[in-house]
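Next up: the structures, one after another.
All of the numbers you see were taken from the coordinates with simple rules; none came from a lab. Predicted model, so just to flag it, every value in this text is computed and none were measured. Cβ atoms are built from the backbone, for glycine too; each structure is taken alone.
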Structure P
């Protein structure tokens, strides 16, 4: 459809940040949401959706690839294939997550992400920036990442990455116990880049110092960090008790036990929890061998592991599956589930005024779901995704 047309979606259950509007309508015009309410709306071409759910498009803050492709490949076409794979699963905006590589600098990859974001991804989601999962990480908690690529916090190197990214660098995961980490976190905060705690062996006090310096987010809570202990609460205890900190959760049934996920939800509530995929190239693909950066990953039965089976290596999760898992495991209603998948990640990145909710003036990113919460249709910036448009669209 032309972005100048007014399209009115009717006969649907619209999930807004505050409520579900039964017999709802949402009008789209000029690539943005023009009107949300009940009934049939006014003007424009009507498209009945047969009582389907309409949610804001999902936003993934932590994703490496999917559909057999690496999102941060040196080949732009491969990166776009990965982005389009996730768009088909409802992710209308994402951060491209880069891992440190011993065979090269991150600057060229950041420049690539910057170009993709500036030029747009035809037929794909909005690539709203980059997330660096490394190199400022602890070799004691590498997870599936290559610790030989890690380095101590280095302000000069950070400056070179910021310059290469030309504004695309939006989040950096840091182990706060490393020498110079607290100062680096303060620098990131001062430059408007989210500092996230992760891949860390830090204790409680070290985590508290990082939060005081400006860290406001946690990379995959519980994973690649010490477990909570009643005498040594560590990073987990420090972040759960601090209302300023948001936390990622990989709700795939592999990374976190359902009981731990429910505990995190009970503490974090609807405003601080963010569902992410941490997906790698094997998402949506048959079992086999894939890569994250320079790391080989073996997928068996949908579980991604290092070849020695010692560490989980990303996931094969998509956010539509995370939504269904949130409903089943956490018992969330649709309003809260949409917050965890769209509203909260938008707020974490400081783009809540543009994305993350079905409200007038925001970008018309939306997902249409059936009663079983499977994807029926996806719209990105006011345009139906090819192959996922309604028949009458």
Structure Q
């Protein structure tokens, strides 16, 4: 039987935090309070709450020893304070040296100024170390990024789909990252995070999902953001999107509606399986997150989508919501037709839609009505679908 992994953490708190100084407060940012508790105290408690955490080294500026003592972090897993250097890289190296006699298997390296990283995020990092030398929590970049060589003229637009914003804690197999840091110590370049050192050393580093709330306190306005988060405003906002679609009938024996095949005297005409309900829902989700419409993502001129199950389109839209670290609050679909009868299939439709979106069926509503024999739906020439979607996304500052 293999022994339990020894897990250690380094919290880098040796900075002076000048950029976060505001309103004449000279207190280094890691010792300033949010919600009545110092930032560093919150960060240390979060790291100590990680399941399986065995040791924790706090790296501080030598003149901050009394400030650290006042935090009253009374836990036998916390080592005596480690004095850091003038750069983050030197401070981390000092923390690694302090942990080396304990021979940990894994080490998490955390910024002191990230007081909202939770145990679940750290566990994702630790899990990735089973197959990789390092793991980096990161968020997809959603802004359009420009490259400029002089700060005034744009020379290129970056492909944001390949870019990610790094967070901490970053996790590593201890022996590998210690060796990498020692080899990098005398290089003329300075590395901005530990993953960069791992990359330079040829270690494999896995990306794992970060968290929108795991922001780093850097500037004075970040303290206000942190206070809002603690006060219950989790920096999420509700977005609403709508969708509308129409498909005519053509000869056939069944229709696809809401992800369910229903026997009928005709089928719906379309490039895919023509599921008018799922098309409307897909547009509603895309509209809620400002990502165009179904034709943008799945052009009808592209033959690879011919005959495709429309659940694929809906899953894609739901995945985009998740990539934005949002969540689907509810989906509402109305089908307008004289036939087939929708009522007997509503429960199956709700379940199919919920499965495609990864949500509970209780968050999905499917309704049906007729047009009282009026218009093309009244003449049973086709079906109309109207949909709405509400989602929560991280608030844009």
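Here P(r) over Cα pairs in 10 Å bins from 0, in percent was derived from just one of the structures P, Q, and that gives 5, 25, 34, 24, 10, 2, 0; the source is P. Taking relative contact order in percent (Cα under 8 Å, 6 or more apart) as the criterion, the top structure among P, Q is P, with the largest value.
One of P, Q was used to compute mean count of other Cβ atoms within 10 Å over residues 60-67, and the answer was 15.1. Which one was it? This value belongs to structure Q.
For FRET efficiency 1/(1 + (r/R0)^6) of positions 116 and 324 (r between Cβ atoms, R0 = 35 Å, to 0.05), the calculated result is 1.00, so let me know which of P, Q that is. Only one of P, Q returns 1.00 for FRET efficiency 1/(1 + (r/R0)^6) of positions 116 and 324 (r between Cβ atoms, R0 = 35 Å, to 0.05), namely Q.
Source structure of the calculated read-out (distance in nm of label points 7 Å out along Cα→Cβ at positions 52 and 76, 2.2) within P, Q: Q.
Tell me which of P, Q gives 3.1 when you compute distance in nm of label points 7 Å out along Cα→Cβ at positions 100 and 340. Working through the options, I get structure P.
Who wins on mean count of other Cβ atoms within 10 Å over residues 92-99 among P, Q, i.e. which is largest? Mind dumping the intermediate values first?
Numbers: P: 28.4; Q: 22.2.
Looking at the calculated values, the largest one is P.
From which structure (P, Q) was FRET efficiency 1/(1 + (r/R0)^6) of positions 84 and 284 (r between Cβ atoms, R0 = 35 Å, to 0.05) calculated, if the value obtained is 1.00? Numbers along the way, then the final one.
Details: P: 1.00; Q: 0.10.
Considering all the candidates, the number was obtained from P.
Once mean count of other Cβ atoms within 10 Å over residues 108-115 is evaluated on every structure in P, Q, the highest one turns out to be Q.
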